[in-house]
1. Here helix-only ellipticity at 222 nm (-39500 (n - 2.57) for each DSSP H run of 4 or more, over all residues; to 500) has been calculated and equals -13500, so which of 1, 2, 3 was it run on?
2. Match the computed value 2.5 of distance in nm of label points 7 Å out along Cα→Cβ at positions 31 and 55 to one of the structures 1, 2, 3, and report its label.
3. So Rg and Dmax of the Cα atoms in Å, for residues 23-78 alone, computed for just one structure, reads 12.4, 33; which one of 1, 2, 3 is that?
Structure 1
Amino acid sequence: MLRNGILNPQINSLLSRVRHTNTLVIADRGFPFWPQVETIDIALIDDIPTVLDVLKALAPNFMIGNAWMAEEFLAHNSHELTGTFRTMLSRLSFEPHVTLKQRVPGAIGLIRTADTAQYSNLILESA
């Protein structure tokens with residue numbers, strides 16, 4: 001029995017299949033469903049968990065290279081929240097939300113959260 005780290009078996013399975021340069025999406029509660037991308041829905045109630053919660057849980061064991069968020073995130077959320085993402089992700093880039101969504105079909109999987117922060121979707125590339 002796992003006693004620490006990621007306890008969710010579906011997320012563990014998904015993470016074990018992400019290889020060098022593959023991408024993983026961590027999405028907010030409003031992100032569209034993509035039938036061709038394996039989706040693990042962990043939304044419980046508003047903001048439990050958030051994209052940041054999932055990132056913090058994955059970061060110790062996931063080699064993160066590039067990361068992308070929507071530039072609209074910057075205009076709709078606090079500087080504090082934006083700063084937290086920037087601190088955690090040294091290679092974070094912002095691009096239009098429409099462009100960000102074009103990356104989704106190539107992802108190995110998508111973890112849907114209950115995050116209510118607007119445009120808080122995140123795409124991580126494995127280093």
Structure 2
Amino acid sequence: MTTPTQTMDVRRVSPAASIVDVSGDITAGSESALMDAYNRASGDTTRAVLLNFDALQYMNSGGIGLLVTLLVRANRQKQRLLAFGLSEHYRQILELTRLDEAIGVHADEASALAAVGVA
């Protein structure tokens with residue numbers, strides 16, 4: 001039996017916003033865990049889902065692809081997708097792929113919550 005290389009904990013911080021605390025590795029094999037976390041974070045009143053990457057250890061191209069899939073799902077639900085806690089390396093990757101233009105990238109949780117009007 002293989003051990004999961006990531007965990008995704010969901011915190012509802014207000015009726016309008018939830019945070020997914022990502023820990024470990026994000027690869028193509030993380031799809032079910034990430035989509036399940038998004039489903040738990042998303043609700044009828046949810047306007048924004050924030051991804052907390054403070055405990056991210058590794059993300060490859062498959063993980064970037066999952067972020068694109070998640071962005072499409074969020075857009076269909078008329079929700080914003082934001083990220084915070086990214087290392088400089090992963091911030092640069094989001095810039096190179098231009099995902100930072102679609103996913104709001106913030107330095108920390110407080111600034112991400114402020115961007116969606118939740119303090």
Structure 3
Amino acid sequence: MSRILIVDDSPTEIHVLKTMLEKAGHQASAANSAEEGIARAKEDQPDLILMDVVMPGLNGFQATRQLSKDPSTSSIPVLIVTTKDQETDRVWAMRQGAKDYLTKPVREADLLGKIKTALGG
């Protein structure tokens with residue numbers, strides 16, 4: 001069982017992702033902003049982070065860059081989960097340190113497959 005942190009400003013999206021993760025046997029926690037997500041990542045050291053992009057304050061790209069540059073969180077894989085479906089967004093996400101990129105609405109099989117790959121499974 002992996003501990004996965006969901007960073008998203010949408011309570012609905014958090015609920016949907018959390019339900020998928022818990023059904024698959026993962027332990028899910030959530031942060032409602034990028035700033036809170038960074039703080040929780042440092043504190044909880046989750047096995048993986050699901051990061052939304054469009055949020056008030058810091059966006060998911062900025063948060064991913066901070067996490068990937070910080071020695072205390074750089075080993076935690078970040079999967080971007082967003083409505084932004086442009087190839088440029090995908091490329092930019094990877095440049096910020098993301099391990100993979102999913103567009104919403106996320107299909108459960110895709111999400112679980114990417115999580116397994118990111119965790120080296």
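Each value in this text was obtained by applying a stated rule to the coordinates, not by laboratory testing. All figures in this text were calculated on a predicted structure; none of them were measured in a lab. Cβ atoms are built from the backbone, for glycine too; each structure is taken alone.
1. Working: 1: -7500; 2: -11000; 3: -13500.
Traced to structure 3.
2. Values: 1: 1.2; 2: 2.5; 3: 0.6.
Only structure 2 yields this read-out.
3. Clearly, the read-out refers to 1.
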